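What follows are several structures.
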Structure 1
């Protein structure tokens, strides 16, 4: 059961928003005609090895109701999908009582930073264990390629993620060459990051790009897309993306639209009040202003927008989710091509410097030594904490860049400050000034919001998880099982719709032609799970326990999870090019 070849079906045309909103109306792949079935039954397998998934409930990614049948894998491709028994002499997996589904596609991932690491199954296998076969990565403005050649501003290493080597490439082609060399645990669809490319040109300088720099910026982004990136990502809460002018964003969006690609967006705000916006009593919530900015950008440029990790940070911000969903509904009704992705947890990854407003960043590093700037920042953060319902006690350090501070990995900022005899604000500034830190922010959501987002027709499912060496994001262990668990136990959506939102709908959205569905000729990415028992086993204190109920996973025809156990030594993944 070993194979490596990629499969494509060039006749397939997917990707429209309307096709997604009609979830379940897409015709499934045609079943093999009986004469062909007989020929398969008589023929001995030749060439590539084959595996027969027998007697499972086939949920094919289209949203249509599942039915019991067989799926035949030959080499890297799906050879047949049939509701009549397939008789053939090959390895057989009994799927009685189990669901046979397409491999889950993580619609928002940062695994482009981890796939280059040789080995390290401890960081990659948890995604396989929950049924994930493909990552859509390069998000939030940060990608691992698309840099100015020999830039002195390029970040060459990430000690939290891959201390084993430095980034030795600049281009997307160079990145892909490295991945092919070390081997890939999963399939990769990646964006190029507007922020990382801009940084490679002029570092953290907050001033607008001059005409020559803007031209170079656009050229580098276009080159990355021509070499296989699926679009551009924005990170408008992070430096240097936060410094991008409206004109710069329009130029980037127009380029993406011209290339017929997609723009994924980490917006300027995900809370009712946020740094960088003027505080007006009874005014429009800042997260709604940030959403409007992207809707207007899509309206003006015609770009397709994938709004990243729609969250509502802070208990007071929770009240604004209805406003934002209505804005998305109206935009779609107006013909704007916008969708969003979501995860089923109340916490999520970010960097601790996300608390720093634009005006403070513009003065870095001097701002850290300016008493007046620090006084103003302390006041603003205190006000924001009260106005959004999220404070220092909700910031959990996952990995500190500074070696001295790594002893606090896993602890909450307020507790760290108490141990060190400092005010929480001072402790936060120490982390920020000493290289920053990855954090889990809590109070991102509540169950009411999770249910509303899961049911929304424009929602895709994802993890947004970056497994560090210390505390893990629970989404990296149990996101897809928890979606299925909520669908089953809370009856939010059908099994078929849940599977669609993590497979076929995501493939359509990103226009991935060769996977996301169970259909003859497509790549043999398949996940087999028990819908009656599938369960996320993470808790508030244990983010590492593998899920229950995901029985088998195939990537490009190779079985990478068998009898509930992942074989992290198998490099079955591939670069999925646009």
Structure 2
């Protein structure tokens, strides 16, 4: 397929293209999807045709043969995951896959604060004491060469499954390393989430054992969709197909934990979309690892007991509430601290009362609002541990690696990073990062702001027919953004400020022919304080539907007003 997706099923039924509005065709062409075959394939993901042979991944056959041996021997196997949603959902996928083959695996997810990311030797020692002879990592392990070597020397074999970028030595003592980003790997799609790689193992094992029965592996796709969306993987190619079918599964999921979580979050399962995964369910599941331990979320995903599911969903609601309060407190304190360093182009902010589990979110908030690269650190027992987020195009990882000797551990990329260092090095880090920024400032290119996908002069084109066709482009997310329209020729009929702090704008907008559009602008009240009734405006907006008191109406979700 040209552009963003490859699909061998070029004879796919084209009925979906009949009566497809020209606006939708224009959107698809703009995204590099030009031929009729490509459009049909994009609009109708095909599970059988779109997913490549998992045995194309380097190491897959060796891994599957070792898992089959563990099944035959009834070995004690451990699944070693990560505390974010991708890692938790990947752990759940691998646990259920192994259980379907008669094993009773142990799960291990490290504590975010006391252990940090990835394999660690004390955890492996604990697993050895529990009789574990095979560890399968999910969403981690690609950089853990020394830990894998220790395991190999101490009677534990390790299969690494991961999706992160390779840096440094790949664990050569592992039984197998499965990561489509390995050099020479022939798997055609490189952007799977950790849970996507775990699901590829499930498919490979199923092809050899017939377990689960063909087709029943699709019941795992709710977990695959959850991890893929929440890890902000590009929703193109195989990811689009996995999430498309994952949402279908989620709308009728048998997983009582997700049913309970959707109920507590006020989501009707049949209406769930990718947005709900990333912005409603995701924060609740992530709150466990941020505030307590990710095992709460893993148990929710795996439990078969509706009562336990309800209790865990309630706990996650409470933890997410605590997370929001803690986040707001730290945002306010960090913003005040930032004023002390107002002349610094890079902000390095730290405090002993800040919670390590939320510093990444706070760094994102401040980098966005202050438009400066921002490092937020928790100070504890002489150690500074934190996260950084970029702004104005500054490559964080370059600044960190240029000062690598100041850090105990670090990792990341241009946009985000995590790290630990001695608290005594903090002032030196602040000075050096700001010096590095000034050295490279003239070469920086700020990320482009998003422009509207299409301009519309005739607002009557924004109707229910267009909305239903837009839904064919779902799932929206990274790499497949929800279309943004620039709509001109509108007049403000009425304006209200709503919300607890009157921070939102609610508008009624009239088109030239008199048609009225409801519009909502979240957190835009202070951005457009001079907006008045009677003004002519051009808006940048998403086309959405609003359900209120049993009545569905179209509304414009505003992103900008001119």
Report task. Out of 1, 2, choose the structure whose coordinates give Rg and Dmax of the Cα atoms in Å equal to 24.8, 77 when calculated. Result -> 2
Query raised in the report: To which of 1, 2 does the computed value 10 (relative contact order in percent (Cα under 8 Å, 6 or more apart)) belong?
Result: 2
Requested in this report: Can you spot which of 1, 2 the value -9000 was calculated from, given it is helix-only ellipticity at 222 nm (-39500 (n - 2.57) for each DSSP H run of 4 or more, over all residues; to 500)?
Outcome: 1
**Report entry** Parent structure of the calculated result 1.19, given that Cα Rg over 2.2 N^0.38 Å, for residues 360-407 alone is the read-out and 1, 2 the choices
**Finding:** 2
**Report entry** Origin of the derived value 17.0, 56 (Rg and Dmax of the Cα atoms in Å, for residues 256-351 alone; candidates 1, 2)
**Finding:** 2
Report summary line: When mean count of other Cβ atoms within 10 Å over residues 104-111 is calculated for structures 1, 2, the one with the largest value is 1
Query raised in the report: Hey, mean projected area of the Cα convex hull in nm², for residues 376-447 alone derived from one of 1, 2 reads 5.1; which structure?
Result: 1
Query raised in the report: Between structures 1, 2, where is Rg/Rh (Cα atoms, Kirkwood Rh), for residues 120-439 alone highest?
Result: 2
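Bear in mind that the values in this text are calculations on the coordinates, not laboratory data. For clarity, every value in this text was computed on a predicted model and none was experimentally measured. Cβ atoms are built from the backbone, for glycine too; each structure is taken alone.
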